[in-house]
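Asker: Each in C-alpha cells, the structures are laid out below.
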Structure I
Amino acid sequence: MPFSFDSATFPRRIYDLIQREGLHHERFFSAHLRLASGAYFKQPGKCLRPKLLVLSCLAAGGDAERALPAAAAVEVFHTWTLLHDDLIDHDSLRRGQPTAHVLGAALAKESWELSEEYAADYGRSLAILAGDVLQGQAMHLIAGMADVDAELKNELLVKMSGELYPQLLGGEQIDVELSYREPEECRAEELLAMMRLKTGALLSYCAWAGVMLAGQNKRELAAKLANFAEFCGIAFQLQDDILGIKGDEKQLGKSTASDLREGKRTLLLCKAWQKITQNEKGLLIKTLGNPTCNSEELECARQIIINSGAIEESAELAQQYIDRAENILEEALPESTAKQGLRQWSAAMLKRKY
C-alpha cells in the first residue's frame with residue numbers, strides 16, 4: 001500500500017510522534033512550560049518540511065515509515081524557530097492563536113496578577129525556554145530512531161547542530177540587523193543571502209536528510225535535492241513577503257501590517273523603494289518600524305508598495321527560483337510517484353495563501 005500524504009492523515013501522524021516526544025520530556029516541566037512548548041502544535045501547520053523529507057526519502061528508493069521520526073524532528077526544529085522569531089518580531093498571533101510570549105504574559109497575569117510590564121517580561125522568558133525545549137526534542141527524535149544505524153544518526157545530528165543551526169541563526173541576525181538600516185542601504189544580494197540562510201537552509205537539510213535515510217550512500221543525489229530545496233526555500237520566502245503585504249489576514253492568521261510595523265527590510269520593500277517617488281518614500285519611512293502608527297498610515301504604506309509594481313517583480317523572481325529548482329529535479333531523478341510529489345510540493349511554494 002503506497003504511503004499516504006493525505007492532508008489530514010499525514011500531519012496527524014507527524015503530530016502524534018511529536019506529542020509522544022513531548023510526553024517524554026514533560027515530567028521535567030512546569031505547567032506553563034508545557035503549555036508554551038506545545039502551543040504551536042495545537043493548530044497544525046502545513047507540514048511542508050516533513051513532507052519534503054519523506055518525499056525525498058521515497059524518491060531515493062527509501063522507506064517512508066523509517067523516515068517519519070526525522071520528519072517529526074524537522075517540524076519540531078522549525079517550530080522552535082517560530083517561537084523565537086515571533087518574540088524577536090513582537091508578533092502577537094501565529095496561526096490565529098496568541099504567540100508563545102503573549103500566551104506567557106497572559107499566564108503570568110492569571111497566575112500572579114502581574115503588571116503588564118512584568119507579565120510581558122515573563123512571557124518573553126517563557127518563550128525563549130519553550131523554544132530551547134523544542135531544540136532538544138528535535139535532536140532527541142533523531143537520536144532515538146530505532147531503525148537507523150548510529151553512524152548515520154550522528155551525521156544527521158552533526159549537520160543539524162553544526163551546520164543548519166548556525167546558518168539559520170546567521171540568517172536571523174542578518175534579518176534583525178537589516179531592520180536598523182535605511183531602506184536604500186539594503187542590497188538585493190544581502191537579502192537573498194538572508195533568505196537562503198533563514199529559510200532555504202532548513203528545507204535543504206530536509207531534502208538531504210530524506211535521501212540519506214534512504215540508504216545506499218546516495219550523497220550526490222542528496223546534494224542535488226538539497227539544492228532543489230534551497231531554491232524552493234528562497235521562492236517560499238519571496239511569496240511569504242508578498243503575502244505579508246497583500247495576503248488575507250484570516251488565512252494568514254496574523255496581520256498584514258506586522259512586517260511594516262516591525263520595519264522588516266524585505267526584498268519586496270527594496271524593490272518598491274527603487275520605484276517610488278520621494279514623497280512616497282517620506283510617507284513609507286514614517287510607518288516602517290513605527291509601532292504607534294495608525295491603521296490609515298499602515299494602509300497608505302501598504303498601497304504604496306502594492307502600486308509600485310514590486311509585488312509583480314518579486315513574484316516573477318520567485319517563479320525563476322522554482323524553475324531553477326524544477327530543472328534540478330528533472331535532471332536528478334527518474335519519473336516516479338515521489339518525483340511527481342516533489343513537483344507538486346515545489347509548485348505549492350507559490351500557490352499557497354498562508
Structure II
Amino acid sequence: MKKSVLVLFGGVSSEHYISINSGYTILENMDKTKYDIIPVGITLEGKWRYIHDFESLKTPHWQDNKNSTPCTFSIEDGRGFIFMADMKFDIDVVFPMLHGPFGEDGTVQGLFELLNIPIVGPKTLSAALCMDKDKSHKIVKSLGYEVPHGILLTNKEDFILKMEDLKNLKFPVFVKPLKGGSSIGISEVEKFFDLENAVSFAFNYDDKVLIEEKIEGFEVFCGIMGNEELIVGDLEEIELLDNTFLNADRKNTLEQVKYHIPARLDTITSEKIKSMAKDIYNSLDCRVYSRVDMFVGNDGILYFNEVNTTPGFTITSAFPMMMKSIGIEIKDLISILIELAL
C-alpha cells in the first residue's frame with residue numbers, strides 16, 4: 001500500500017519563490033509507484049491551498065481557484081488529517097519545503113508534531129535552534145569549535161547601546177537577519193560608517209540582527225542524512241571569483257561563482273570537516289537530513305557558519321548535488337529521506 005506524502009511549499013517568508021522551486025523538484029521527482037502525493041502550497045498571504053496539478057507551479061497562477069482548493073488540518077483520535085471541500089485525506093508523512101521563517105524555524109514542525117504526523121526533517125526544538133544563528137553558534141562554540149566573532153542586536157536601539165562594541169569589530173563584517181536564509185537581507189560592510197544602513201536593511205527581514213566579522217577564506221557545504229547511522233555526501237566548495245560575498249542574486253544566477261564537488265581539499269581536511277559536521281548535526285539534534293555550512297579560513301582554522309535543516313532542493317542545489325556525487329540520484333534520495341522520517 002502506497003504511503004501518502006504531503007509536500008508543503010511556498011510560505012509567507014522572503015524565500016517564498018525559492019521554496020516553490022524546491023517543492024516543484026520534490027513533486028516532479030518523487031517515486032509515484034511508492035507514494036501518493038498531496039501537494040499543498042502556502043500563499044504569501046498565508047492561505048493553504050491544495051494544488052490540483054503541480055505543473056501550475058511553473059506559472060504565477062497556481063493559487064487561483066481553478067488550480068487549487070482551500071484546505072485545512074484537523075485532528076481526530078490523536079491523528080492529523082487534511083480537509084478540502086467535502087474530502088478528507090490521511091497523511092502518513094509531511095515533506096516540508098518551506099525555507100526561512102514560519103517554515104524552517106520550528107513553527108511548522110510544531111504543528112505537525114501536534115497533529116502526530118511524521119515530518120521529513122528535525123523536530124521543533126532542533127529546527128528552532130538551527131534557525132537561530134546566535135544560539136546555534138553558542139552551542140557549537142561550547143563543543144570546542146570556532147565560530148565567527150559577532151554581536152547580536154535584539155532591537156534597533158541596540159545599535160546605539162552597543163556602539164562601542166560595534167566600533168571595536170574587525171571590519172569587514174557581515175550584517176545578517178538572525179533567522180534569515182538564502183542570503184536574503186545580508187550585507188557585507190567594509191567600514192563602520194556604512195554599518196547603520198546595513199543594520200536597518202537587515203531589520204526589514206527580522207526583529208533581531210547579527211553582525212559578524214568576515215572570515216577570510218572560503219565556504220564549504222557538508223550534506224548529511226540519517227538518524228543514528230549517518231550518510232555524508234561529498235563536500236561542496238564555493239569559489240568566489242571576485243571575492244564578493246555570495247548574496248541571494250548570485251546564488252540564483254551563479255554570477256562570478258564556481259561550485260566544486262568534491263571540494264578541492266586534501267583528504268585530512270575533508271575528513272576533519274565531515275567529522276565536525278556530524279558532531280554538530282548530532283549535537284543540535286538534527287534528524288533525517290541537513291546541510292552544515294562552514295568556512296575554511298586562510299589561517300587553516302575551520303569555522304562553523306550555520307545549519308540548514310531544509311536546504312534548497314532544486315536539481316542544481318547543493319544538497320542533491322552532494323548526494324549525487326556519491327551515487328545517490330534525486331529520485332532515490334527523496335525516497336530515502338521519506339523512509340528516514342517514517
Structure III
Amino acid sequence: MRIAIVIPTLTIGGAEKVALNTAMTLANMGNEIHVIVMSRRVDLEVPDNITLHTGLHSIKSISHVIKKIRPERCISYMERANLTAAIACRIAKVKHYATVHTAPAVGFRMRSLQNRLAIAFTYRLLRVLDTKVICVCKGVAADLKRMYGIKNLYVVPNFIDVEEMMTLAHQENHSQYYDFTYVGRLSRVKGCHIFIKSLALIKQQLEAHNIKVAIVGDGPERSFIEDITNKSQLSGIVTMLGAKKNPYPIINNSKYVVVPSYAEGFGMVVLESLALGKKVIYSHCDFGPREIINDNFRELQHLGFSDPSVNEDTAIQQLRSIIEKEIVSETICEQHVLIEQVASKYNKEIICKRLLEILDK
C-alpha cells in the first residue's frame with residue numbers, strides 16, 4: 001500500500017518519534033511510505049526506504065504533493081497536520097485518517113485560546129467530513145466522542161521495539177546512577193514542577209539517603225524549574241541534563257522514572273521505561289499512564305498518585321509520600337517480567353497490522 005504520513009515537524013518529541021517509527025515499520029512490512037513534514041526542520045534520522053518531503057506548510061502545497069504521490073491512504077499526526085491534511089486530502093480526493101495523541105478535555109484546556117479555537121474547529125471539521133480518527137487510548141476516543149461528536153473512532157496504542165530500546169540504552173556509557181528520573185518536555189502540562197515541589201518537602205530524607213535525581217528535557221518552563229530547584233536548595237540532589245536525542249542510557253541507569261503529568265494521551269516515556277525494566281511512578285491523569293498500568297502492569301498500581309489537574313496540592317503530597325516509602329522500602333519487581341510484558345502487549349508488528357486493517361476499511 002502507498003501511504004502518505006503528514007506531520008508538522010520531525011524533532012525529538014514523542015508524537016514525532018511515534019510517527020517515524022510507524023513509518024519505518026510500515027515500510028519494512030513492504031509498504032511504500034512518504035513522510036510529508038510541514039517545516040524544513042528534521043532532527044530525526046529517516047531511513048532510505050522512506051521518501052521524505054519537507055517545507056510543505058500550506059494546504060495548497062500539501063494537496064499538490066499528495067496529488068503527485070497518489071497515495072491510497074494519508075495519515076496525519078498532531079493537530080496542525082490533522083487540520084491541514086483533512087482539507088488537502090479532500091482536495092486531492094485521498095482517504096484521510098487523523099490521529100490523536102493528546103487527552104482532549106484536560107490537555108487542550110492548557111493550550112492558548114488561539115490553539116483551543118483551532119483545535120475545536122479541526123475536530124468539528126473531522127466530524128463533518130466523517131474522517132476516521134485513530135486514538136492512542138480508550139480515554140481519548142471517549143473524549144472526542146463526547147466533546148465533538150466524532151463517531152468514526154478507532155483505538156490503536158503506540159508500540160515499542162524492545163530490542164532497539166536495549167541497543168539504544170547501551171549505546172553510550174553513562175556512569176552516573178540516578179534514583180529518580182524525569183524525562184519529558186519542560187512545559188506545564190508535563191508537571192515537572194509537581195515532582196520538584198514533592199522533593200522539596202523531603203529534602204532531609206533525600207540527603208540522608210544520598211538520593212540523586214535527573215531532569216531530562218527542555219522547554220518553556222526550564223527557567224522556572226531551575227528557579228524552584230535552587231530556591232528549595234535541591235541543586236545538590238537534582239541534576240538538569242537538558243534535552244537528549246537518546247535519553248535511554250540515563251533511564252537505564254535509573255531506579256524509577258517519574259511521570260507527573262496533568263494530561264497524557266499515551267505517555268511513551270512510561271512504555272520506554274517499562275521496556276528497560278524500570279519502575280514508573282505516575283499521576284492518575286487522563287489517560288495513557290493510567291490505562292497502561294491498569295491494563296497490563298497492575299503490580300505497579302500502588303505507584304500511582306492523584307491527578308494534578310484535579311488538585312495540585314494533593315498530587316504533590318501523594319507523590320512525596322510514594323517517594324518517601326520507596327526510599328525506605330523499595331518495590332521489588334522482576335525486570336525481565338516488565339520487559340516481557342511490554343514486548344508481548346506492545347509489539348510493533350501486531351500493532352501495525354491492526355493499523356493496516358483500519359486503513360483497509
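Rule-based calculations on the coordinates, nothing more; no lab input. The model shown is predicted, which means the values in this text are computed figures rather than measured ones. Cβ atoms are built from the backbone, for glycine too; each structure is taken alone.
Asker: Out of I, II, III, choose the structure whose coordinates give mean count of other Cβ atoms within 10 Å over residues 92-99 equal to 21.0 when calculated.
Answerer: III
Asker: Upon calculation of helix-only ellipticity at 222 nm (-39500 (n - 2.57) for each DSSP H run of 4 or more, over all residues; to 500) from the atomic coordinates, which of the structures I, II, III produces -8000?
Answerer: It was calculated from structure II.
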